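Just so you know, all these numbers are worked out from the coordinates, no wet-lab data involved. Just so we're clear, the structure is a prediction, and the values are computed from it rather than from any experiment. Cβ atoms are built from the backbone, for glycine too; each structure is taken alone.
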Structure 1
Amino acid sequence: MADLCPDYEFPSPGRNNQYPWETWLDGECRKIYLDDIGSISLQEFAHYFRRRAKGEGMKAHVRRTDYNERQREYMAVMVQAYHD
């Protein structure tokens, strides 16, 4: 049976406070690790980063890095948002 949750507040639409976007979109080049982004893949995060940068009137450089041969996956992504 479903539980009633009258005290739950849904987050505002389009607002994801999970990531520090004001810092990550400041124009500096940053390495963001899998541990920094939670349960999504680096590919999903790269797409999301580009979309957030575009929403701020910016473009984005994104490159996967730190390939782990044993796990056969990238462990980090280099990102930079910039004005054209």
Structure 2
Amino acid sequence: MSTKLYVGNLPWTFSNNQLLDTFKPHGNVVSAKVVTDKESGKSRGFGFVEMENDIDANTAIKSLNGSELNGRKLVVAAAKAS
């Protein structure tokens, strides 16, 4: 079963592909989506990454949470169920 991660404090210019490429080295990525403003289409500075399983998700959290990307410290955590 896949695990969804919240990724906060993304660089404002980040694309879905860049988000995917950031997480790929840490496990199998099912999907990666930067959340954008509906009107302007610009990034809202956060997104979601779906990892294939809990092991890959935990590896990504440990490796990337607090790491710096383009001068911004990433926040990576398990997404809260809605």
Structure 3
Amino acid sequence: MREIEPSFEIEFEGMPVNVSEHYVEDTRVFHISFSDKRKPLVITVADGPGNKRWWTSVPEGRQAEAEKVGPLIAWYFKNKKNKA
């Protein structure tokens, strides 16, 4: 298991959101706190047949948000890695 990233902020739908990384057993999850009145969201990357991966909410039910904010988190990590 790699070191957990400190919390960070990204922009989502024109507002700042705080993202924190956690591990639940061996599963990497992200807790997203919105700056509006929306409830926090927990998402993870799921693996499917044929090595297909997608972002999903935990528990299920907020898939649309997970599919929008997940790629922004991936973009954050990719840009951070490219700057190092």
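Here are the numbers for the structure shown:
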quantity: Comparison of 1, 2, 3 by relative contact order in percent (Cα under 8 Å, 6 or more apart) - largest value held by; calculated: 2
quantity: Origin of the value 4.4, where distance in nm of label points 7 Å out along Cα→Cβ at positions 9 and 49 was derived from one of 1, 2, 3; calculated: 3
quantity: Test item: mean projected area of the Cα convex hull in nm² calculated as 6.4, pick one of 1, 2, 3; calculated: 3
